[in-house]
1. Where is distance in nm of label points 7 Å out along Cα→Cβ at positions 38 and 166 largest, in which of P, Q?
2. Taking FRET efficiency 1/(1 + (r/R0)^6) of positions 6 and 102 (r between Cβ atoms, R0 = 25 Å, to 0.05) from the coordinates of each of P, Q, which one would give 0.00?
3. With FRET efficiency 1/(1 + (r/R0)^6) of positions 14 and 174 (r between Cβ atoms, R0 = 25 Å, to 0.05) computed per structure, which member of P, Q shows the largest figure?
4. Consider the structures P, Q: one of them gives 25, 22, 18 for semi-axes √(5λ) of the Cα gyration tensor in Å as calculated from the coordinates. Say which.
5. Please state which of the structures P, Q yields -11500 when helix-only ellipticity at 222 nm (-39500 (n - 2.57) for each DSSP H run of 4 or more, over all residues; to 500) is computed from it.
6. Computing distance in nm of label points 7 Å out along Cα→Cβ at positions 78 and 118 gives 3.2 for which of P, Q?
7. Which structure, out of P, Q, was Rg and Dmax of the Cα atoms in Å, for residues 46-93 alone calculated from, if the result is 14.8, 48?
8. Who wins on relative contact order in percent (Cα under 8 Å, 6 or more apart) among P, Q, i.e. which is largest?
Structure P
Amino acid sequence: MSRSPSTSREEKLAALEERIVDCRRCPRLVEWREEVAREKRAAFRDEEYWGRPVPGFGDPRGSVAVVGLAPAAHGANRTGRMFTGDRSGDWLYAAMYRAGLANQPEARSLDDGLELSGAWVTSPVKCAPPANKPTAAERDACQPFITEELDLLEDVRVIVALGGFGHAQVAKLLGMRPRPRFGHGSEHVAPDGRVLLGCYHVSQQNTFTGRLTEEMLDAVFARAVQIAGGAAAG
């Protein structure tokens with residue numbers, strides 16, 4: 001009797017994506033994401049918003065993972081892809097392009113041709129939250145998704161956490177005790193050997209004020225690529 005082939009990593013990630021997109025666990029987030037999708041921003045009034053949870057995307061065999069906070073109301077909640085269609089994404093993907101992790105520096109829509117090589121982009125919370133602030137209950141309800149996601153991304157050696165929220169969630173998932181302190185450029189090794197890098201979030205609040213510069217962002221991704229290539233953490 002022949003044995004059926006085992007399910008591939010790509011197939012498991014695709015199945016996870018389906019469950020994420022269909023999720024309606026958090027009434028407040030469901031109401032908000034769908035309200036934004038109906039009312040729209042004037043600049044995008046002729047577009048059809050995604051208005052659903054946003055899964056991670058990228059290279060399933062990548063060694064670098066980038067973890068943000070949650071989809072932006074008129075960015076990923078509109079386009080259906082993380083950090084796509086907003087100023088934060090302009091900064092992130094330009095830096096990933098310069099680091100050799102993306103084939104182009106811009107992310108406008110699902111069909112813009114963007115591809116990641118050696119990297120995966122995701123978030124701990126999959127729905128756009130009001131004021132970019134999910135509740136603790138919403139964070140915990142979404143946690144199984146990113147837990148499974150990071151488990152499936154077996155080749156990831158380094159995780160770039162954009163902001164304190166993502167940093168805290170990844171540290172928790174990786175079993176890092178005591179919880180490592182977040183800071184831009186901070187570097188901590190988890191019990192499983194994965195390296196957690198801290199980076200200020202690519203929000204307009206940080207980039208417009210100069211708290212985060214292109215040079216600072218490039219330095220974090222250069223270090224991530226170095227670690228992914230086999231360099232020991234400092």
Structure Q
Amino acid sequence: MWDFEEGEVLAFDKPLRWTSFDLVAKVRHNVCRKIGKKKLKVGHSGTLDPLATGVVIVCTGKKTKLIESLQYDVKEYVATLQLGATTPSYDLEKEVDATYPTAHITRELIDEVIPTFLGEQWQVPPVFSAVQINGKRAYEFARKGLEVELKPKLLKIDEIEVLGFDEGTMQLTIRVVCSKGTYIRALARDIGERLESGAYLTALRRTRVGETRVEDCLTIEQFLNQLNNCELNCSSETR
């Protein structure tokens with residue numbers, strides 16, 4: 001049975017260009033309308049950038065108490081990097097601000113460099129991120145053109161592999177399994193630097209959070225359809 005006040009843990013495939021907050025707000029609004037309540041606790045267990053798609057875990061009611069523990073689940077991503085250039089945001093949010101040589105980059109070099117990112121390492125978060133600085137988000141400073149210094153954070157990459165590399169377009173696709181707090185945009189930046197070039201993300205998909213895989217997730221359209229077509233005590237058969 002669906003019981004949103006007692007609490008549900010819902011797995012969504014976040015749409016492109018939605019923020020994680022957009023998803024939470026959409027779920028909260030429609031569930032509150034369905035159950036006839038003005039307020040309901042709803043939260044997510046890990047932010048996913050607007051230009052990324054994939055798994056976002058949303059908790060409702062009393063199950064929001066699980067959010068903190070769920071945030072520590074291992075995440076898996078599939079990322080596409082454009083080599084030979086950078087952007088201030090490390091993805092497509094901002095325009096290219098610099099280009100770099102790529103003639104020296106071969107599949108062999110990539111296969112040497114990628115495994116060096118395995119294990120624990122320190123990573124400086126992107127300036128266009130939600131990291132807090134003196135009570136404000138880093139992106140608030142960045143979008144005003146203000147320089148900020150972000151402290152590196154310890155993270156762990158459990159798995160990283162090359163899924164494909166096109167020498168003609170200099171596009172590299174990788175799969176990454178990593179710990180909480182890992183910025184794949186920052187990883188793209190670091191890969192570019194280690195290749196003695198530049199890199200930024202052109203696509204990112206979170207394919208797993210803990211044991212939840214993206215193929216098991218609901219789209220927001222599927223969720224709303226199920227919600228609108230069931231009684232207040234929704235049968236688990238419709239989930």
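1. Q
2. Q
3. Top value of FRET efficiency 1/(1 + (r/R0)^6) of positions 14 and 174 (r between Cβ atoms, R0 = 25 Å, to 0.05), among P, Q, belongs to structure Q.
4. P
5. Going label by label, the one that fits is P.
6. Value 3.2 for distance in nm of label points 7 Å out along Cα→Cβ at positions 78 and 118 corresponds to P out of P, Q.
7. Derived from the structure labelled Q.
8. Once relative contact order in percent (Cα under 8 Å, 6 or more apart) is tallied for P, Q, the winner is Q.
Each reported figure results from applying straightforward, stated rules to the coordinates on display, with no laboratory input. What you see is a predicted model; the values in this text were computed from it and never measured. Cβ atoms are built from the backbone, for glycine too; each structure is taken alone.
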